[in-house]
Every structure is written in structure tokens, then in C-alpha cells.
Structure 1
Amino acid sequence: MSLKLGVIGTGAIGQDHIRRCSQTLLGSQVVAVTDINLASAAKVVSDYKLGAEVYPDGHALIKAADVEALLVTSWGPSHEEFVLAAIAAGKPVFCEKPLAVTAAGCRRIVEAEIAHGKRLVQVGFMRPYDAGYQALKAVIDSGQIGEPLMLHCAHRNPRVGENYKTDMAITDTLIHELDVLRWLLADDYVSVQVVFPRKTSKALAHLRDPQVVLLETARGTRIDVEVFVNCQYGYDIQCEVVGESGIARLPEPSQVQLRSEAKLSNAILMDWKERFIAAYDVELQAFIDGVRAGRVGGPSAWDGFAAAVAADACIQAQNSGQIVKIELPERPGFYA
């Protein structure tokens, strides 16, 4: 039997997940949708020929008897409310990032899930499902390059819109590194500093770009992440791990190499959705399979909380220019 899904939020990522569940993945059926714009939700049902019911709001959808699990892909500030309601209803929920817009909100979700007594929440951090990051982690875990000493990373976008603010370089962009680097190293952050190089002329007046985030982990690994969201040339994700006896680099996305016009070249992607499209497929299939098997895995509510705590410290470091401590409580045994 297919897992009956309800989707809260039919914007770009919501529609992409609906397409994924109805056309690409196995074992699920979208039976209910809602959006703050109900006409948009109805159009998605029609466009994808879902035969799903459009509910007046997220709470009505969560309570629907035929909805077995939920995808929360609505506006970020609404995530906490709907995830808490899903936990109260005892229904598994896949929540796109952010889990909540504050660390305190994430902590409330953690506490609610622990009180429920069973994992119900998977956070939409897709990078641990990317084949390149999985290969990089396999090298680190094998000990082939020794203990990791330093990581040099970059998160570059060709350009961003007028609504993109300096703090969004943390909350919307770096947040993926904050999650995946903890996962790669199996280590937590203890401090952060943010420094601003010379500003690019391509950035709008209100935006400080690029910036470099300097993190330290509990075991002393040093990490630098360049966040450059107006790099112009493409969407480029880099990660180099310097170990005691070797260096490992995140593989480049597979592209056809050209010999043409007297040059040897590889195309660079311009769109993040293309770069991680396979990872999105794998993470959502894992959620579907996990729920059908009676368990939820993947990035947890605790991982969402840990990323939010680190993000809060990064924003404080942006504003102060100082080294800021990252104080994460001890991980509950529930998430061991």
C-alpha cells in the first residue's frame, strides 16, 4: 500500500516534491494539499492530476483521517507550528529547512518529539544524501587521510535577488554547510568568527558579500567557509578536507568534458536544483521507505536544532566581528 501524504505549501519546493512523489519515487501517494493561496493549491492538484483534496489550512490537513504522513514545505516561519501539530497528531513529518526560524523553536520541537517517545521528524537537509558527500565521508571514516585537521569550503551562487540580506548568507545559504559538516566530521562546533573581505561590486548596496565563516569544532578541527552569493560564474560547492596524511576533495558534479574551439572545458552548473536533484530524490525516498517500515531516520530534529544554534552564533559574529562561542547542550540519548 502506498503511503498517503499530505503536503502543506505548494510553492516551488512543495511543487517539486509533489512532482517527485507522484512521478519519480515509489511507495507514496499525495492525497491532500494546502497552501496560504488555495487557488494555487487547487491548480497544483489539477496540473499533476493528483485527485487529492484541497484543505483550508495546515491544521485541517494534519487532522485528516486519510493523511498518514506530512511534507511541510510552507513559508519558513510556519514550520514550527505545523511540525508541533504533526507530532501532537502522532504523524511522521518531513520538514524542509528551517525546522524553525529560531533555536528556541527547534528546541520546542525536540522536546515535543522526546515527550512523544518516538522519532517522527526528518529535516530537509539534502546534502548527506548527495553521492559526492557520501563518498567524502567514506574516505574520512576509513581513516585513509588520518584525522581531519582543516576543512576549506565554499558556497557560491551566481547572483541573488534584492530581498537577499547579509544575515541570509547564514540562515539560507551556510545553513547547509552547518549541517553537513557536522555530519561529515561527527563533531560539534564550539566557536565561530565571520570576516568580510573586500566587497564585490556585483552586490547590491545593502548586502555585504562575500564573507568568510571561521568555525572550530570540539576536537579542534578548523573550518573556513567562503560564502559568495554574487560570484557570477556559476553555482559552485567546494569542500576540501586536510587530514594528517592526505587530502580529500568533494567530487565535482558529473559533466561532459569538451574539446572545442581550441580549449578543454567542463560546464559549471548555474542552478542549485540541478546540483542536488538526485539528493532530493534519495532523501525523500528514504523518508517514505522509513515511515512505511515504521521508523524515521535522516537528519533529525536535534540536527535542526544544532544547525539553528550555530546559525544564531554566526549572525552574532557577523554583527560583532568577534569570536563567538557556540554552546550546544548535550545531545539527548533519544537522538543517540
Structure 2
Amino acid sequence: MPDLNLSDLDKANRILLTVPLRPVQGSRFQPTGFPALGAATYQTVAGPSLLVESAQSMANRLETTCWDTAENKPVDALTGISHVTVKRRGAFLTDSMLEAHRINSPYLLEGKDRQFFDNLKAELGGLEEGPIDRKKLAQVLFKYDVGSLIHGVFLAKKDLAGGRLRVARALSAFIEASGVGVAASGGVKNDHVNPSGDTKSGFGNVPFSRDEYVAERIDCHINLDLAQIRGYGLPVEAQRLLILLSLYRVRKLLDGDLRLRTACDLEPVDRDNLVASRPKNFKLPSLKDLEEAVKSAIGDCSGLMVQTNVTFEDELKKGKETTAAGDTVDENEAADEPTDQ
């Protein structure tokens, strides 16, 4: 088939897409929660509102659309894309596409195998002083881990240009609900053997309360910064790959599994008609068309990307936990402490 026509994006700085969602079944859903806060509720002009899924979580979910968990490699449509695989004792350990901070992962930069780090340092040479050469940085990131230019990355190591190398997310998303209300419920963890047993040790019946929500509207907001992608100064074929790869992630996420939690299973109201508000009337291509276009774009950029293997044979040391009093506790000791139900 011919290459996908993206001419509608030539004069646009952003793609802004708002996708109405609904629960797959019923009307209740469970939002994301935060330590010491719980659900993030707030007031807007639309009334009581709620953060259903954060930008950080959505960035990771967009990443997972590119990875085949059964085969521990990129999905077939992305064969040939640049990324870094880490092996331990000859077996797969992790990959830059799975790491929270992409190629700033300690499994890539902190191990005894220094080859990847040394190559990265050599190719980023000259950025230690003065303004960062963003074009040079983008070229190196594109070569080793193209997803870093979409997901964002912060190379915080002092030995890499003084820890000043960072790229903001080019593709971001979050899910928000408006006109929300609490749907309070609860239940009991039943112990049919010893209902009155010691709950601190895991025995006995334990009643609990549960807050879910209902909403007049749930929306997934998506923002692709085209100006940032063009600002990398990469060749036209590389820019095209970054845009297509971003659109592929969005389409595959919306076409696939939006089961965010056990009690939060969502779907687009109309996945066949996903039209952007900016640029006006730009329609998100189908997954089939995007797969074919991405494959072609990867071929066009094959000379600009490499797939790299590194090893991590270091000891996987346990960390220390900090108590409320500020004392450190060995993780193995802390794990033996009983906790309240």
C-alpha cells in the first residue's frame, strides 16, 4: 500500500485528541490512587472532577503497546527499531523499552559491562560545557533508543555532560472524569475456618469499605508535540518515524486493552471516529494502516538505528528501608514484621 499521507500535520505544532470513554460494563470505575492522598478529586467548571489515570502511568501504558511480553522483544510491527536489551547469565533481564527511565536505567549504565556507557559517553562528547547541542543529543538517542525521543529521558549521570542531558515527553496523555460522584460500597474478607481469628496474622473475617466512582463524562486527553519532534533537527525520514510511532502507540492503546485496574475497565465510545481538535478534523489512522506505515518508516531509517545488547552480571543488592524515625532497616528484617490488615 502507499505510504500514509501526513500532509495535514505539516503546519501543525500539536496533535490534540480528546477521546470519550465509558466503562465496559456498568457505570462504576476505580480511579488511580496516591500515597497519603487516595483518589485525586478537584473542582472545575464542569463540576466535581477526578483524575482517573495520571500522565506518568499513561506514558508507561503507551510504552507497553510496543512490547511483546511473551517473546521479550518489540512487537513484530516494530522489528528493526533501536533499543537496548540487557541480559544476565545468558537470559533476558530487561530492556530500555521497559525501563522507567529508558536508557538512564542502572542496568545499562551502572553495571560492570561498561561498553554501552563508554560508547554513549564518546558519542556525546563535546557536550560537557556550554549549551547542549540538542541535535547531537537527538541523533545519539535515535540511534540507540528511539523511544526516548517520544517518552522522554533524563541522563542524570555526572559523567554524561554533567548530568544535564534531558528530553521532555513528546507524547503525553491522561484520563480525567467530570461530573463525578462517589459510589461507596464494601465487603468482607472471609475466613470460613476461623472467622474470629487474629487479623494481624491474616486470620479471621475482615470487613472493608470501598469507594468507586461514577461520572457524567470520562475523557482520555492526548497531546503529541510535533514542534518538539521537528526541533530535534533530525532528517525528514526520522521525524516521520517518530510521528508514526507516536500515532501507532495511541491507536494500539485505544484499540486494545484499557483495563487500568481490576475495577477500571474502559473503552472508547466510538473508536472508529477518533478526530483531533488540533489540527482540526485530523482523523487518527487505523491500526492496520499505521502498522504498514511504521514498518516502511523503520526501513527508511535502518541506517540511523542499531539494536544493542549489554550484560548485567552485578550482584542484585537489597536496599535499605527508612523507618518513621529515620533509621534504616534491612529489607529482609522488615519483611518479617507483621502489618495491620
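Only the coordinates and a few stated rules stand behind these numbers; no lab work does. Everything quoted here is computed from the prediction, not taken from an experiment. Cβ atoms are built from the backbone, for glycine too; each structure is taken alone.
Compute mean count of other Cβ atoms within 10 Å over residues 251-258 for each of 1, 2 and report the one that scores greatest. Please report the intermediate quantities before stating the final value.
On the way: 1: 11.2; 2: 18.1.
Comparing 1, 2, the top value of mean count of other Cβ atoms within 10 Å over residues 251-258 belongs to 2.
Determine which structure produced the value 60 for percent of Cα pairs over 17 Å apart, for residues 243-290 alone, calculated from the coordinates; the candidates are 1, 2.
Numbers: 1: 60; 2: 39.
It was calculated from structure 1.
If you rank structures 1, 2 by FRET efficiency 1/(1 + (r/R0)^6) of positions 27 and 315 (r between Cβ atoms, R0 = 41 Å, to 0.05), which sits at the top with the largest value?
Working: 1: 0.55; 2: 0.20.
Going through 1, 2 one by one, FRET efficiency 1/(1 + (r/R0)^6) of positions 27 and 315 (r between Cβ atoms, R0 = 41 Å, to 0.05) is largest in 1.
Determine which structure produced the value 25, 51, 23, 1 for P(r) over Cα pairs in 20 Å bins from 0, in percent, calculated from the coordinates; the candidates are 1, 2.
Details: 1: 29, 58, 13, 0; 2: 25, 51, 23, 1.
The value was obtained from structure 2.
Given a value of 2.6 for distance in nm of label points 7 Å out along Cα→Cβ at positions 283 and 299, calculated from one of 1, 2, which structure does it belong to?
Numbers: 1: 0.4; 2: 2.6.
Of the structures listed, the value fits 2.
Quick check on the output: -7000 is helix-only ellipticity at 222 nm (-39500 (n - 2.57) for each DSSP H run of 4 or more, over all residues; to 500), derived from one of 1, 2. Which one produced it?
On the way: 1: -10000; 2: -7000.
So the calculation was done on 2.
Name the one structure among 1, 2 that relative contact order in percent (Cα under 8 Å, 6 or more apart) of 19 was derived from. Could you put the intermediate results ahead of the total?
Details: 1: 19; 2: 29.
It must be structure 1, since only it matches.
Taking 19.5 as the value of Kirkwood radius over Cα pairs in Å, for residues 35-234 alone derived from one of the structures shown (1, 2), identify that structure.
Values: 1: 19.5; 2: 20.6.
Considering all the candidates, the number was obtained from 1.
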